[in-house]
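Several structures are given next for inspection.
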Structure I
Amino acid sequence: MQRRELLKMGAVALGAARAGLSEEAAPVKKVRIDAYSRTLHWLRKPEEVAEACHQIGNTTIDLTVRAYPGHVQPEKAKTDLPPFVKTLLQNGITVTVLGADIVDDQTPYVEEMLGTASSLGIRFNWWRGFRFDYSKPYPPQLEVLKPRLEKLVKIQEKYGMKAMYHPQGGPMFDYLELIRNFDSRYVSLHFDTGHWMQISQSNMAAMIMMAAPYVGGFVWKDGVAERAEAPASAGRGGRGAGYNGWVTRQVPVGSGMVDFALAARTLKAIGFDGPTECQPEWTGLGGAEQGRDTLSLPRDTVLGLLKHDYETIHAALIAAGIA
């Protein structure tokens, strides 16, 4: 399928959603907002993490299984993940997503992580690391990546897990074209309003509609576009790649450009039934935005800021009738 066809399909789907047709066709499903445990690395015990989640408003969590300061290290997934998950559950918090740095079937401990997560009732996991070189022809790169993805999908199917590709730059359509020939029960996109932010909000809605069967999870971020003071480079810390002297900068949810009410209505229109989460990486969270294991701000200040992001998104979901 060519990009022109994808765009045409999205325009038709978006028009139907605006007319209310898609919303009538798709059953209304409640959408939850997970905590992102990377912002809680400064809390090491599951009981502490659970308490912070309740203060924010979350009852579910995306749990990092990554090198320290991840809450569970990949090489210890078999031994350390079950007690961490069970203790969270005993304290009222359900783990819904495995926040792991899985690239393909060659990722160290990939089967240990996915197998253990599956045995605990977790059904979603991060997947990232596939890159395109935009200075070279695009189709041949797709053909090189597909066999790697096929091997990963087989592992995902083995354990009944759905991989969500978490973007680190690059157009959504590239990844959509890569995964569209695979079973959406096992591979999907982790749609990120920060990485795929659009000046035209109708374009954002169209992207969601076009990718509908493959929108496995949804990430709530907000941002602004501004003139760069110096050459920008892609990376964490709240600032995106620069284009013609402009950069995007992440800001607290509700203070930037993203139309969350429209995003929530669009999720309703496609009958979205997956995990969502706020991923604050904007400067001002005392190190929590960088996943540090210590804070430079008072605990209550940080939790209050995280709670504001949660409540802003929750209000949009309520207004859309999906919370």
Structure II
Amino acid sequence: MVKGMMTPELEIEYNSALSVALEAGYEILNSGGSAVEAVERSVVLLEDSPLFNAGKGSVFTAEGSHEMDASIMDGLSLNAGAVTLITGIKNPISLARDVMEKSDFVFLAGKGALQFAETLNYKIEDERYFYDEFRHQQWLDIKDSTDFQLDHSTKKDSKFGTVGAVACDMKGNLAAATSTGGMTNKRFGRVGDSPIIGSGTYANNHTCAVSCTGNGEFFIRAVAAYDVACLIEYGGLSLEQASQKVIYERMIRINGEGGLIAVDAKGHIAMPFNSEGMYRASKTSEGEEIIAIYK
């Protein structure tokens, strides 16, 4: 994100949305709830906001539709659930959790994922629910071309962002969740890193929980989320050292732009990014809170 492209009014809106999601997840943890419950709840609230590129605020594909991705992982059991290329689902992260807990699978796509949703009586939202005038204009600007666009638009009222959450609960269990609407004008059923376990999302109680955002192709090539965990498990690095190495060294080496949020079982938090800004918020068990956009 470019600092000059944000209005003061929008900045207040984003900070407010981050605060609401942060407090909702924190309240679950503070009352003894699980990390999985907390990350799902925080991401649901971000999906419900039109400010972010997930759920209600998802961008338009080349066909003028919405194709959403999401994934979630439980660091205690290493169980995970993911969905990709789904339409009409208000909260893709909840469907991903149901894949994790109510199926024998990890990753469901497209029509099959929607058939699974039907067995659980999910409501299929009308396309009007996902319509957003700014997102539509963003698409019209490059419609009928081979161009595609991340959320790093040069327009002053730009909306950004894949959304994600990580958490450590009172039992030391970890979880991570990520949700996105993908790229504006994307074609050919393109899938980014967000629903891919190990690339955009990963959680393991023995190492850390990670959720990534940025140019998905590069995070897939780097297997970024799992790379952080590997550097901790096999390299002996701390959470901060491992996260920084991935974002500031390994991603930059392959021209990958973006960042991640991570937490370990001791409650250490890392939120590095190599772009100008990244929406982020965190809160410790002592109540120390951070809500920020730029460096």
Structure III
Amino acid sequence: MHNVVIIGSGCAGLTAAIYAARANLKPLVIDGHEPGGQLTLTTMVENYPGFPDGILGPELIENMRKQAQRFGAEFKSGAVSEVALGRRPFKIVAGKEAYETKTLIVAAGASARLLGLPSERHLMGHGVSTCATCDGYFFRGKPIAVVGGGDTAMEEAIFLTRYASKVYLVHRRAEFRASKIMLDRARANEKVEFVTPAVVDEILPHANGHVGSVRLRNPVTNATTELELDGVFVAIGHDPNTIVFRGKLEMDPNGYLISLNGSKTAIPGVFVAGDVQDHRYRQAVTAAGSGCMAAMDAEKFLEEHNEEALS
């Protein structure tokens, strides 16, 4: 029996673990599908408060993990395959292990949809990114591509014109899912050039190991062209890691968990934090803040129910 189980070990889950551990709740953290979350795919993080020279994403996550462990958090590897939330204590199954807990914090995050190219994974953090807000600053005065056809792709392309010398907006079809207003804004920006219809066949590295060009293929004619550029931003959406919670926690049409009054859910004792419930901001600092809220809400819940914390 645990006081609190935290599902997910990104910024939200680790911050929740730090606060819960400091409250002497001895939290158990289950790493989840992507241990460390999306920051493990990021090189330099320059917008997290307290690091004026920036910090590597994996290093920031490792520091948070050590901090949580120092206060008494316990970690288990594996992804959650089953949850029973019909009554307390809640039951969690991960791998071959089953756990019971008085409270649950779901910080399972969201996974960026990728193109599926081996070079994309290899060059992630070396010119390939899924977050314009996080990494746009590194491409000052350089040509880049944004891949996608929805509002997110338009927003990221427009945002990136603040830094890039040129933004190629690559989409597999001539038509777009984006709203007319966002499409018009992108087309009105002189730094944005539309490349359609086109799919990314390969992302090619420069001699320095960073992105050097992309090979594009016209899906109608199969003709290929190559664009020299320094960065590729994949903006084809995110998928919240919520499959295991379907029918058990309230979700929006896109599968994001719905929070009520901070981190609370419709099930007393179950709390949510981070990108699993946030499709708008998706920043390390907002994820950490919501992890803090969830831990404090869980502690308050145990106090209000006069439950002694298990030592």
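Values quoted throughout were computed directly from the atomic coordinates according to the rules given, and no laboratory measurement underlies them. Predicted, not measured: the structure shown is a model, and the values here were computed from it. Cβ atoms are built from the backbone, for glycine too; each structure is taken alone.
Can you say which of I, II, III returns -7000 when helix-only ellipticity at 222 nm (-39500 (n - 2.57) for each DSSP H run of 4 or more, over all residues; to 500) is computed? Walk me through the intermediate numbers first.
Details: I: -12500; II: -9000; III: -7000.
Attributed to the structure labelled III.
Please compute volume of the Cα convex hull per residue in Å³ for structures I, II, III and give me the label with the greatest value.
III
Of the structures labelled I, II, III, one was used to calculate percent of Cα pairs over 15 Å apart, for residues 107-170 alone, giving 52. Name it. The partial results should precede the final answer.
Details: I: 57; II: 72; III: 52.
That value comes from structure III.
Please state which of the structures I, II, III yields 22.6 when mean count of other Cβ atoms within 10 Å over residues 203-210 is computed from it.
Going label by label, the one that fits is I.
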